[in-house]
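Next up: the structures, one after another.
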Structure P
């Protein structure tokens, strides 16, 4: 796929199903992720790949969190079902590494850029994705259940699979609303 066409036509999917990328395809996708800007080569980005039985484990973690927070029954059910919206999920992990010239926000931006590279690579391979955040990201309880350290943070969840259903229309933008000149 042409690189610019890939970028200009990328939209999040409404619905995802199987198939999801193979191990070989995911290796290429991870290589693309690690090409994101990374000041001082700190490598703050890592990923937890969740599929098959892992979706059930993630569902249990989300349900446990909702129950411990005494959420209403419908929210507990929603959180329990969340991992099953796609056949594969990548949990985006940012690991902060102390550095005199690279602040935490810059390291998080690097992980965000790696997520964009993943989504573009998926799109180029005819897969699709949705980036989700919310209460289940940036969440110390869920991070702890996943075995993350204090310097690690979940920046989101990439739901991955093959797009099904009606494709979203790519929005048109008036560039004058977004660009100014000095």
Structure Q
């Protein structure tokens, strides 16, 4: 069942599901973030890893070379044309055992050719979210730190799952920063 703003607010405030938590959507002068009708617009932090081809590395999820990225801390990240960056959320999430989330991009960025991909937050996963940002345009694109980047939608199951992400000791559990691919 899709969860609404009342449920999200209750879970965030009483169970620390989202921290820090913005109880209303902040919009004035920024790309919106915070609680919406049926989701939560998370913010991107000021830490980014931008793909670079300086070392001519091959992108391989089984043998990922950290030299494929340049790490920057900035209020405005410039993602090169037809390129990619990783970032992390400002918010730390603790997903309940009966909940699964999906992430969708914000239309403000999508209309500029910026695609955000985040895998689902599985039951009992927790951590800062590693965000994948693709610039599909032939032009450089700006990403604004501490502003909204994507929306998280929460679904509650009719029954509790048998095995949660925490039970499996998932490899991305309790991640603190931008986490690169792991095998």
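A short reminder: the numbers here are calculations on the coordinates, not readings from a lab. Here the structure is a predicted model, which means the values were calculated and not measured. Cβ atoms are built from the backbone, for glycine too; each structure is taken alone.
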Check: Which one of P, Q has semi-axes √(5λ) of the Cα gyration tensor in Å, for residues 83-154 alone, as calculated from the coordinates, equal to 24, 11, 10?
Finding: Q
Notebook entry, point to check: Of the structures labelled P, Q, which one yields 15.5 when mean count of other Cβ atoms within 10 Å over residues 3-10 is computed from its coordinates?
Noted result: Q
Check: Of the structures labelled P, Q, which one yields -11500 when helix-only ellipticity at 222 nm (-39500 (n - 2.57) for each DSSP H run of 4 or more, over all residues; to 500) is computed from its coordinates?
Finding: P
Note to self: Matching task: 48, 41, 23 is the computed value of Cα extents along the principal axes in Å. Pick the structure from P, Q.
What the structure shows: Q
Item checked: With relative contact order in percent (Cα under 8 Å, 6 or more apart) derived as 28, matching label from P, Q -> Q
Margin query: Among P, Q, considering only distance in nm of label points 7 Å out along Cα→Cβ at positions 11 and 107, which has the greatest calculated value?
Written below: P
